[in-house]
Structure I
Amino acid sequence: MTPEILAIIMFVTTLLFLLFGFPVAFTLAGSALIFAFIGDLLDIFNFRMLFFFPQRIYGIMINEALVAVPLFIFMGVMLEKTNIAAKLLVSIGDLFGSVRGGLGIGVVLVGMLLAASTGIVGATVVTMGMLALPTMIKAGYDEKIATGTICASGTLGQIIPPSIVLILLAEMFQGANEEAGLMTGDLAPLPVTAIDLFAGALIPGLILVAMFIIYILIVARLRPNDLPISKINKPKSLIYKNALFEVIPPIFLILAVLGSIFLGVATPTESASVGAAGAALLAFFRRDLSFKNVSEAAITTAKMSSFVFIILLGASMFSLVFRGFEGDAMISNFLTNMPGGEYGALFIVMITIFLLGFFLDYIEIIFVVIPLVGPGLIANGADPLWLGILISLNLQTSFLTPPFGFSLFFLRGVAAKEVKTINIYKGVIPYIFIQLISIALVFVFPQIATWLPRLIN
């Protein structure tokens, strides 16, 4: 048996265990260790390679960029726990409620603002599902339109910065870029940072928001009975006052976080600390800050951060053993010899990631797939920045694609029993196609993703 065959068996075995629902981190690390022992017994794997694992752990733990992950999580959880997000949703819903399809537009805009301030899909979908969905159903909205809009808007947190996905992708692509440099003889490749991906994702994210709104307006025009005009009993002066009071502070916080990053004033980690502190101060001035809220936010942050980092450690063990079987060289050769060159290889990888999104979580895909295919694609000529944005848009669809789309589960968990699950699944289908169109646009016009990063650098 050759090392390459054992590498393929290891990958397929790991994938099957993940599909059956086994814990991600332990599956990755456990499969790697089992196959490392098998490879050592067959004399096709040098067990001494595992001695490099502590060094990898140390590299992860001292990585300053990854500190931004728990800070951004705390920022988002704090905004959700202190009802700032809920009040934002109510005020914008009132503001657009008098327009046909206005509630749907309001949900999209709130999803955009929450994406830029929280970056947490679960919190956004749950908040909007609890508040907006009953209002939309009561107003006469079609269930499929209402549920699909909420699910899709919640996923905007994966593409609009600051996004946890972009931070993790930046980390993975930095390593992939360095490996690609070794393959091509470029010992000093241009770095791919979280700032680059933040800037690159901003315009595609706004385009996606615009496409969501256009879709709602088209449906409102073609099927007006499915998106009726809401009756708002509040005076317009009060609606405008509430909107101003609820919208301006979060926008200011977003500008403080993103502006400091794009202007080069602060690193993503430093801006994340500003965002975390800003969210706490915002809650304080609104008299929503309490020991209970802070402690709950801290506990949630610790759990979510631990989940991310332990998967990262498991993925590091997996990639180390996979490389020991020369699996990285095998995949690189496969992508290089693919018909159609760079674009043919990229097309196959994007299709694979999209299909994996039906069954796997985005974190699993990032930590398992990107280290395997990233070096080969970059060595084949793909711009790592452009590639990162394409993959982030692709990963966004994993939250909507059945049967395991997390947005679907989040909404199903808070929606009334009268809301049919099949309508939730049907409702997201148009938005999945819209997201695929956005991927195609960035694929055909790379400048959409690369113009802003090049401008600020």
Structure II
Amino acid sequence: MPENPSPEQANQSNDGSPISEYIFSRLEFLPTPLQAQILTSRKRFVLVAGGEQAGKSMVASKYLVSRFLETEEPGLYWLVAADYERTRAEFEYLTEDFARLGILGEVTKRVDPGRITLADGTKIETKSAKDPRTLAMRAPDGILGCEASQLDLDSYHRLRGRVAPKRGWLFLSGTFEGSLGWYPQLFSSWQAKEGDEQSFSLPSYSNSHLYPEGAEDPEILKLKTMASDEFFMERIQGIPCPPSGLVFGEFRADIHIDHEMEYVKGEPVYIWMDPGYAGAYAVEAAQEINGQICVFDEVYERGLTTEEMIDVVTSRPWWQDVHSGAIDIAGYQHQAMSAPAEMWMDKTGIYLDAQKVRINEGTERLKGFMKADAVAGRPNIAFHPRCKGILSEFGAVPSPFDGQTRAYRWKSDREGNIVGETPDDKNNHAVKAVIYGLVSRFGYGFVNNKEFIKVKRH
């Protein structure tokens, strides 16, 4: 399979069981050839990477409808998402389909939680991954993972474990939020269609109602022209496109993103910042917990003044525990008004280190922290998934400003070849903020000449 397969290559046909033609005829549903490939798959584990508005929820619901008759006894099925609301589309599609088939028994008006009971006693229940206890009940016959890319890796493993006792199936559908992490990794590995696993791409333009001319629809062609290649492949074609030339290629979503991390009240909080007004004004909040640097929150904004950023940051619940911080040395430079570092000092009274950090040396310092500790078995720095700014600079998620891939990269030519020995100085404000903080708190570790200005309150 090519590194970046086309939707056609990603959806090679398989020899699954036939679709229940009777059911779909009753529903007056005629699947497209692409939908038919998905719906005929009888692999136990199926992943559908859909473009925006591709009809993922509809296809997922039809998949369950096509499979519920496979059990001799009344079955149990789950709709699982990061929260209950993300199960709504599938829940409503299923309610409508079973009503049209004349086998709908009872249905709740709510999805939090919700339950559909069919005439034969089959039950379909909604579950939220926010409460793992809801996933510890009786093993289901099948699970729809709704907006599955929003689930964390632990939730995926938990769902896989829940279908094991009854040898049930798991159907995951969602839009790529970036091309790094467990969801795109599964997509790529399941393209081999070996064993019980298979993945599919469901492009936006496969929705003939929205895009009657398919891939050549004028709206799709306009998007292809306006959007970045990464955005078009991920969010329209449903194909992962890992960013090339990443400065921090060491970043791994499965080990550097900690979904369980939270602010520990009473422990010192350090704020590290880079006031990049045009790109992003980044303030990263970190604690040192059990020997690990935990970046648990951030303020990542564009177009805000220092005074406005101060208002936002000081309103956070962890502000009471802020101990000290660090800032770009440029934050000590006077322009037409007071220097940002001085404004933070005057308005908050915190201590901010402003150091001259050489870019390559600072980069290596952060890379060192990203390595796994041999004793603890974990990296020395981790990030909460709410820190979308710095995660986007690592290339793990789209930019919170425009939804496109805007990662911190090495300078490259038009062919993508890396040129020079320094990164491209953009999409790096949160990264630099963390570097300033690490150097301020721990030093370079290998550099003796440290040029710094320490900003203190009077």
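A short reminder: the numbers here are calculations on the coordinates, not readings from a lab. Quantities reported herein were computed from a predicted structural model and do not represent experimental measurements. Cβ atoms are built from the backbone, for glycine too; each structure is taken alone.
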Tell me which structure, out of I, II, gives 27 once relative contact order in percent (Cα under 8 Å, 6 or more apart) is calculated.
I
When mean projected area of the Cα convex hull in nm², for residues 54-181 alone is computed for each of I, II, the largest belongs to
I
Computing distance in nm of label points 7 Å out along Cα→Cβ at positions 38 and 222 for each of I, II, which one ends up highest?
I
helix-only ellipticity at 222 nm (-39500 (n - 2.57) for each DSSP H run of 4 or more, over all residues; to 500) computed as -25000: which structure among I, II?
I
Comparing distance in nm of label points 7 Å out along Cα→Cβ at positions 62 and 206 across I, II, which is largest?
I
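Given that log10 I(q)/I(0) by the Debye sum over Cα atoms at q = 0.06, 0.13 Å⁻¹, derived from a single structure, equals -0.26, -1.19, which label among I, II identifies that structure? Working shown, then result.
Values: I: -0.26, -1.19; II: -0.32, -1.15.
Here the read-out was taken from I.
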Tell me which structure, out of I, II, gives 0.55 once FRET efficiency 1/(1 + (r/R0)^6) of positions 246 and 326 (r between Cβ atoms, R0 = 25 Å, to 0.05) is calculated.
II
Distance in nm of label points 7 Å out along Cα→Cβ at positions 46 and 94 - highest-scoring structure of I, II
I
